[in-house]
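Several structures are given next for inspection.
Rule-based calculations on the coordinates, nothing more; no lab input. Not measured: the values here are computed from a predicted model. Cβ atoms are built from the backbone, for glycine too; each structure is taken alone.
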Structure I
Amino acid sequence: MTPIPGTPADRAGILSVDIITKIDGKSTKGMSSDKAINFLRGEVGKSVKLTVVRSGVANPIVFNIVRERIESETMSCEMLIMV
């Protein structure tokens, strides 16, 4: 997944190619996406520690990110058929 522009993960420098291997010290091996997302979500203002593996970087990278309320913009579309 790609961090949403302007979110704490984006500002911290997390990339779409990064592989999250730990969330607050818990291994993500075998963890479903839904479960990982539940661990990432939490109280606004509290921090979460992510350990990621990035291609081309020898050692895992640790990010401490402070949770914020993230507003997602909705979008609607309409299909026009020309006859």
Structure II
Amino acid sequence: MDAIERLKKEGRVLVALEQTKTSIDYRQLKTNQPLCLVVGNEIEGVDPNILKQCDHAIEIPMRGSKQSLNVSVAFGIAAYQLA
């Protein structure tokens, strides 16, 4: 939580890579501010307390029955798009 407070004071936008009720397609996020991409555990996802502190939640749309990707793969996809 200390790191989150420090990042926010530095003007960073915190973006969680997580499927939530309000998450948007990762390709739709538009911001001119520096951001910090937050990823969580592959099984449990981003900690709910951290998720509450994030400014946005984004997700990678999935086809078929799978609901998630390996966290390193998901991070790579999102980071490439947001860079």
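To test your reading of the models, identify which of I, II gives -3500 for helix-only ellipticity at 222 nm (-39500 (n - 2.57) for each DSSP H run of 4 or more, over all residues; to 500) when calculated. Label of the source structure: I. Computing distance in nm of label points 7 Å out along Cα→Cβ at positions 4 and 68 across structures I, II gives 1.8 for structure II.
When relative contact order in percent (Cα under 8 Å, 6 or more apart) is calculated for each of the structures I, II, which structure yields the highest value?
Largest value of relative contact order in percent (Cα under 8 Å, 6 or more apart): II.
Could you figure out which one of I, II the value 44 for percent of Cα pairs over 19 Å apart was computed from? Could the numbers behind the result be given before it?
Numbers: I: 44; II: 34.
It was calculated from structure I.
As an exercise: distance in nm of label points 7 Å out along Cα→Cβ at positions 36 and 60, calculated from one structure in I, II, equals 1.3. Which structure is it? Of the structures listed, the value fits I.
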